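Quick heads-up: structures coming right below.
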Structure 1
Amino acid sequence: MDFDMGKRAADLRRELRDLVHEQVPDHYLGAFTDDPADLEIAQRFCRTLAERNMLCLAWPQEFGGGGASVWEQTVVREEMWAHHEPRGAQYMGVNWVGPIIMRHGTPEQQQTHLPPISSGEVIWCQGFSEPEAGSDLASLRTTARRAEDGNGWLVNGQKIWTSYATMAQWCFLLARTSRVGEGATQKKQQGLTIFLVPMDDPAITVRPIDTMLGPHHLNEVFFDNLRATDADVLGTVDQGWSIVQDVMAFERVGIARYARCERLLAAAPSVLGERWDDVSEELRGRWVRMLTHCRRARLLAYRVVASQAGGQVSPGDAAAYRIAVTKLDQDSAEVLMDIAAEVVHTDPRAAWFLGEVEDHWRYSQAATVSSGSIEMQRILLSRSMIKGGSR
């Protein structure tokens, strides 16, 4: 199938690959390791992209972007994820925090937050999930109440599974500002508000959660009378759920994991060399099936990108993509692990391939839970189909 996006996109793809080759070491397995040098590699690479106006390529120029098409930004997204995301945690700010602030932020918020994101100087984390509010996010218990002295809000509560909280400077925080049954708040999706808060506030405590994914990925975050001002509120008080829906649509398509899966699968025959002919027909059949599934996930991603270009994203389309790409993550990881068992360790590319495959397998284990569980994605997709008259 031809995925040709035109000469500009092809030139951009070559330039990005050259930059990765020049600036990212072959052993690089992401910014979230025990080695602080890996985070610095990511931050330095982000600054390089920003200097070339490629970090936020599709952002409007007035917000520090390149004014390019969403398809050119898709090329950036694919090449970054194919090469182990050398932007580190910056993709969160680039893919959805920045665009959401453009849509819902005040001019002052845009002026404060967008330039640091577009220049690669700031990392964001997302304060959504809680111990008893993961997939059912609207059941969260973190509260923001008007301070008795009338000076802003006091935030109290706990978030969990917060990626990058130990390295982030800002948090995109969701809190309950009105109880269900209080005033006009009759549903749990009502009475929620987004706050943009600095992570260096002493009222915020971060506790890392040890996992096989490595440092920085998962954390608990506690808010103990965190004082937020009205200027920190994104959008309208009590109307944060509509922003959350926007966030989910942007977030779920922003991770081009299919590009990483396809790169590793495509590398397998050359890494094995002559031994590839000895791989069982059953395993090679599974390998071909995964390559096909990569293309399916890519097409679903492009469908959502096309919707974004038109100014609206269907929750159903975003959910369908998320289901496909997370299943691809896990299924391709199993195939790649079986292929890795056939690799001769003396091969020059063996160390690279085995390290990449192991890391991919570890990450894939959480794929169907992160950014909304696959069960919730199926519910969103089915609701969208019923609403659209499909069966």
Structure 2
Amino acid sequence: MNRRRVVITGLGAVTPVGLTAADSWDAVRRGVCGVAPITHFDVSGMKVRLAAEVKGFDPEHYMTKPEAKRTGRFTQFAMAAAQEALRGFDSTGTDPERCGVIVSSGIGGQSITEAEHSRGLERGWDRVSPFYIPTAISNMAAGQLAILSKFQGMCSCPVTACAGGSNAVGDAFHYIRDGYAEVMLCGGTEAAITPLAIGGFTSMKALSQSEDPSRASIPFDAERSGFVMGEGAGILLLEDLEHARKRNAPIYAEIVGYGATCDAYHMTAPLPDGSGGARAMAMALRDGGVTPEEVGYINAHGTSTHLNDAGETAAVKTVYGERAYKLAMSSTKSMTGHMLGAAGAVEAIFTALSLRDGFLPATINYRTPDPECDLDVVPNEGRAADVRYAMSNSLGFGGHNASLLLKKWEG
């Protein structure tokens, strides 16, 4: 089969540290922490009081007021990010049936479900909003982005928990590479900072209960105690290289490999030896025809939980061998918190910009080394580095593992 080259020509993001991809990347370069006290609801009596909320977001900047009222927050984030990613895109001469959308959301309209459940209890179940189902279902962000872009090809929503955003980008990459489409809008979105979601993750002891924003999301630090919930969206526009060249599109980076595996081990815990994640990384390298020695940077899943960080470190050592100690592996979740289904997409954006700018973002607020996590985590200060290949990892509940391999754009 003739494999086509796939490039990233559009980026859009709404994150806890910025309302655009450019602003988010600038904040990440500067090491800005997006973790702060929760403002979306009253946390009185709750153990978890911090989250990485999106700040200053006004959906009416991206849609009309009636549209905003009929659209879930997770879809609003996706639409804002997609408008940014599509800026400058001209579909003239492109078959809309050869353009598609793959956008993940792990939880979808959680806040809508909570509000409508309360409404049903108060007024009767036949009085819930007629917009409840179409606004809350997880695939609605993908559906709305198809309407926005007029892309009529494949439209899908992988729901693979915290690996979803990476699965969406990886699946879109393969879809173009193997000749099924010319253009794909892909990524992930999430808005799960709600009482029920925070309570659920708290009761399973997954979230940090620190009240100090600088000691809450601390990946690879020996004092880490759980992840911090984040929210937002990351959307990428992928194109067949020849299609992009014909329209003189800007190119941020090239995607060259993708691996996806399952631990088949436990509902929430990863395999302790990281072997599932290792297989995904190895698969991505094989898919791209790249050796471990050629990779200079990994944007880690790095959630700030003990099992994840230790397991991912072990996985990197398994795949990269001695090379693991020579490459850099940082977690931008130290700044954005964990954006669940949006995480992999946002981190793919940061990885692409790392390659473009020759800059490796830091793992901020790192203080206490952990012998189990003894790789170069780019502690506290980002650094300049000319890297040709970089990898982005995502590992999700259910044992889902996804790795994306990106290459610096060299023409």
Structure 3
Amino acid sequence: MITWRTGTVVSRGRAWPGAQELAVELDDPLAGADDTPLATVRALAYTDLVGTPDAGDGLLLNVSALARGLGTGGYALVVGPAAPGTPVPPDPAPGPGHLVKARYTPLQALVLGVDEQESPHHDTLRDADDLHATPVVVADLHSALPAIVAGARHAAALAGRPAPRVAYVMTDGGALPAAFSRTVATLRETGWLEACVTVGQAYGGDLEAVTVHTGLLAARHVVGADLVVVAQGPGNLGTGTRWGYSGVAAGEALNATSTLGGRAIASLRVSGADPRDRHLGVSHHSLTAYGRVALTACDVVVPLPEPDVESLPGWGPHLTARIAEQAATLVAPTGRHQRVDVTTDALLLRALRDAPVRLSTMGRGLDQDPAAFLTAAVAGVHAETLARA
């Protein structure tokens, strides 16, 4: 995915705020367009990241775009200092793929896009434009993923149906490398996920896509998913403001789902243990993403806890009432969405305990904040019901 070189700065070129052009002599020349060795290259250093190299300095370079003959400004990108002759990974084997992720950064990587002309799936996706009512569950946090899948598998088992084929579309609001998520790796290994599709600047999934739209279409038409989960990768950027958080993209994912003819399902971010009032009950993140950003109607799934669940730590009638009151702002007649109530019982809780990964959100596990995971799970229950309808 990355072609590496070391080299020595010959001279500096133009500079502008945050960037410095360099001429760098490579220790191991690249093959040029006509197979003429490319011994000296134009490089770019982002000075806020790697400082300002000077003549004679040794550098580690990402030359992937040059090796593939792509534009990218015609630059090698400076990763950091390196002594001349420092060993680097071998060049990747020649192959298809010109999709650049983490674009124009020192660690930009080239991957094969699922719908590129070189992809075996290009013909399938060239004119694909419809999800054919495939249920798509959208969540704010990555931690909701295993709970949603657990809920879907639980619903299938109760109905005597095979477990659904689930595809995960990972957006770039959190971690960019899919490999950072042990959850995804384990869910893939155990067969809980059929595939991970990385979209936007995220990379490293079973399939790579440019946008959420192409990721959704790939999940339906290439993976053959019965249902899809969309969420950002691990990590969540928030500033304590209404709009300054990465989960706002959840509303856009619901719009994309509806645009493509999918069945959009909003998984509420809920907590009964968060000390911050803005995240207690339904998080203000869900209220903003689904209430202000999502412009097409979707199903908002609300847990209806049975007494043994309502007596769990952090729950209680007060939390049930708060969730209902907050959800009411999203659904008709106040909002544009449809409310879907799903019974939340001890069997669903047991299904969460049997998940092959550790459930954790904001540092709290299932026993500390059961409402968070049970609310995600009921979205999966509803999605599986729609998938088999």
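We did not get these values from a lab; they are worked out from the coordinates using the rules stated. All of these numbers come straight from a predicted model, not from anything done at the bench. Cβ atoms are built from the backbone, for glycine too; each structure is taken alone.
State the single structure among 1, 2, 3 that was used to calculate Cα extents along the principal axes in Å, for residues 108-171 alone, giving 43, 28, 17.
The value was obtained from structure 3.
Which structure, out of 1, 2, 3, was mean count of other Cβ atoms within 10 Å over residues 204-211 calculated from, if the result is 17.4?
That value comes from structure 2.
Now for a separate question. For Rg/Rh (Cα atoms, Kirkwood Rh), which structure out of 1, 2, 3 has the highest calculated value?
Top value of Rg/Rh (Cα atoms, Kirkwood Rh) goes to structure 3.
When mean count of other Cβ atoms within 10 Å over residues 148-155 is calculated, the result is 27.4; to which of the structures 1, 2, 3 does this value belong?
It traces back to 3.
Which structure, out of 1, 2, 3, was helix-only ellipticity at 222 nm (-39500 (n - 2.57) for each DSSP H run of 4 or more, over all residues; to 500) derived from, given a value of -15500?
Answer by label: 1.
Given a computed value of 20.9 for mean count of other Cβ atoms within 10 Å over residues 260-267, which structure among 1, 2, 3 does it belong to?
Label of the originating structure: 1.
Identify which of structures 1, 2, 3 gives the largest calculated value of mean count of other Cβ atoms within 10 Å over residues 76-83.
2
Moving on. Which structure, out of 1, 2, 3, was Rg and Dmax of the Cα atoms in Å, for residues 244-315 alone derived from, given a value of 16.5, 51?
It traces back to 1.
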